[in-house]
Structure I
Amino acid sequence: MRYSGHEWFPCRYAWLPKAVRALADDSGALRDTEGAVERLGIGKNMVRALVFWATAMGVIEATDEGHAVTPFGEAVFGDGGLDPFLEDIRTLWLLHWRVATTEDPLFAWDFLLNRWHRPEIVRSVVLPEFIREANSGARQYSETTLRQHFDVFMQVYTPVGRTRAGAGEDHLDSPLVELGLIETVGERTVGAKREPVYAFRREARPEIPPALFALCLADFWRTRAPSDRTLSFRDVAIAPGSPGQILKLPEADVRDRLESVAADTDGVFGYQESAALAQATRPASTDVTDPALVLDLLQRVYAPALVA
């Protein structure tokens, strides 16, 4: 579980494409911080933050020589990639999924997406529980570190509300703000101050195509029960790390998607429902541990292209 590394910066629009382009020429381009500052035109802390986010979102990975672009990163951001300039809302949903389900979890993402079940997110209410949970193990973290970690999570999904003239890639809003995953629903008084009240928007999301939902299902199945041929509807809809939970889909939308998943994926997945049982299914030919399955579904995510 990670609580820092982002240097208190949310991800910026240009960082992921820049990371991929830099590594195309030199696998050590991001390990040499001084060289990366000059190459990328950003400060040292931002270089470290860029590496953090590109790794957490599964775009690059560490190697003995420095870093390498992952198959996902190459397919999306490489030469001739599916979305090389990070312009497609489908890419943003994929990046959200990947950072929320990364193998080395980020505490704020795990806590808030999977374990915070109250209808509202209020900083003064969440932080005491956030800090208590983070420090429930043997290792203790400073309250400053944990507050900043919480704040970075919120900055990734909510607009900062201001811009810096001529900032270019240093525009303060994270690209994932575009998802509208968290909305402001009001304000409340705390002492002499007012603080915003936020909430997750759990709603049907037509901008998430069937193949993207299927990709998330395959990924979840791989980590949840790779040898099982079925997953219960409740697991897919509300279990920690599930498509329903991470994408904040209502159960009715998850059910609709599962009912059409066989047709949408040409039988890669299926769905069975009776009075006593509802479950996602997969034939023996669908190996959820095979990286080729995710790459095949990834290609389907972007076909057809969105019409502007």
Structure II
Amino acid sequence: MEVIRMNRFRKSVTLLMVLAVMLGLFSFAAAAEGAPIAENLELRTYRGVSVGGQLSATDPDGSALRFVVSTKPVKGELELEEDGHFVYTPGDGKRGKDYFGYQAIDADGNRSQEATVIIRIEKQKSKVTYADLGGSGSAYAACRLAEEGLFCGEYLAGRYVFDPDRAVTREEFLAMCMQLSGTGILTGVRSTGFADDRSIAVWAKPYVSTALKNGVISGYTGEGGATFAPERSISVAEAAVMLDRAIGLTDAVSAWSATDSAVPVWAAQSAANLSACGLLPYGCSLTAETLSRAQCAEMLSGAMDVLARR
């Protein structure tokens, strides 16, 4: 009897150790002294829908890091760039939980301990998947907007298309931000008070008026009065300010100085707030004159996660 119990105990301990490694609780391979420290990550996606992410690590010496896969995922395919940006695509019919391990390597070749990225593959409630987002890291975020009733692409010739590179307008982005924030939207709005009120779509006026009342927007100052320019493509800096004010992010230490030409002074604090929360999409420049639909989806999907953690 004692032998049987001991064997069961050993099997239980072994199973627990394997699970611990999978969850990134510890690694058998110790990192060298002064090696980078890699962070664990967890994200979600839908069955058959690609999702993107950014690996993260810190180095004691502040040197540049590159990332490599140390344990491959089982239920899907992974594409990883050396800067840590990755795209994971679940295999057909796969569901549940998958994971992969990675290490960060510094300029001297020192490797971090293995960190893990856990991916939860969930069932999608809506039937919206986009024909033009196959293998894209923005696919999950785009589908999530449709799932949450914030935005849905066009249905053409029997397929949904997202048109990921298309620019988002100011009234489109504002409406999504206000809806996402959970703020009560004014009803029965006929006029917003802006000088260009006639160019604002009827459906957008309640969102514009609510945002103006709550200090989310102020418009452009002109001789004929303040204007909103609803059909103008929203810039990345404007989007950062709009989203920051709509969901009320906590002020972070700004990474940009007042003389830094990389970001407008009026958007520096909001840019810092979004950056601290990981809401600035990969490769998104704060000086860009337009925000694409793909960038918008990633930004708003990230904002949903921030709000869910409150």
Structure III
Amino acid sequence: MHTAGWPLENDTYGGSFLYHMDNNQVVVGFVVGLGYTNPYLSPFEEFQRYKTHPAIRAILEGGKRVSYGARAITAGGLLSLPKLVFPGGALVGDDAGFLNASRIKGSHAAIKTGMLAAEAAFEAVQAGRTSDELTAYPESFKTSWLHTELHRARNFKQWMSKGLYLGTLMVGIEQKLLGGNVPWTLHHQHSDHEMLKPASQCKPIVYPKPDGKLTFDRLSSVFISNTNHEENQPAHLTLKDPSVPVGVNLRTYAGPEARFCPAGVYEFVKTEQDEDRLQINAQNCVHCKTCDIKDPTQNIVWVTPEGGGGPNYPNM
């Protein structure tokens, strides 16, 4: 089952997936586009609200939550692809952003780009080349069926950023009626971190408390993500300027990092002097990279933690 919209507002891109698996298990997830504008929005809490829909409740109610995870999806499409090769390596699959968001499908693209990169690497080895760029890989991608598919869907996210109803109409016209063969190309105008409006311009969102049966809090969810980081290791989440979270983010945007993080890593607390301070609970991090993308001041620095720590998803 795939859905779009609810419980999100019309101007926020998002939707869900729900798949039935073996052993009477269900995999359910909710996607929220990080181009949203209301700083009071919490993707995690929107997921909890989604599960209360009668159609979804009927499937999940009475079940047991067995695992939890979160990650950012690279869904910008063809126009957001980075340079695919560098000396000694290449980017393939979702690492590069080959997801076709309009089809909610990317495994076929991961396989195809892996094949193209492997063919380019094989040719380089045969020619005795080492540590140079596999230029044949991006060239072969441009002539592949995958490039044709992504080119037809190149405007999907740009249209959907204009709202669910207009976006759905225009995507339907472009892809269903015209087969993606249109003479125009819409370009991304802003980065996701630039999209938040000041809190004074937005309506606060009051989320209901979790019931512990169908809806849950973040900390108990993080516990079943099996995330782990060695104690006393160098922090993998740091701030360029420690004064910005309170001086800018909290005052202007009502502290969005306390809501956009699905693991409760960022928490505004009071000091003994009754002053606000941002506390970073790095041990909770599930490596979704949302903070790196959505922080409005781009003040958060995310680096790979020591020792390969992080979440462990055996069932997802």
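Every read-out reported here was derived from the displayed coordinates using simple, explicitly stated rules and does not represent laboratory data. All values derive from a computational prediction rather than experimental measurement. Cβ atoms are built from the backbone, for glycine too; each structure is taken alone.
Quick rundown of the values:
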{"read-out": "Top of I, II, III by FRET efficiency 1/(1 + (r/R0)^6) of positions 127 and 199 (r between Cβ atoms, R0 = 30 Å, to 0.05), largest first", "value": "I"}
{"read-out": "Given -6500 for helix-only ellipticity at 222 nm (-39500 (n - 2.57) for each DSSP H run of 4 or more, over all residues; to 500), calculated: source structure among I, II, III", "value": "III"}
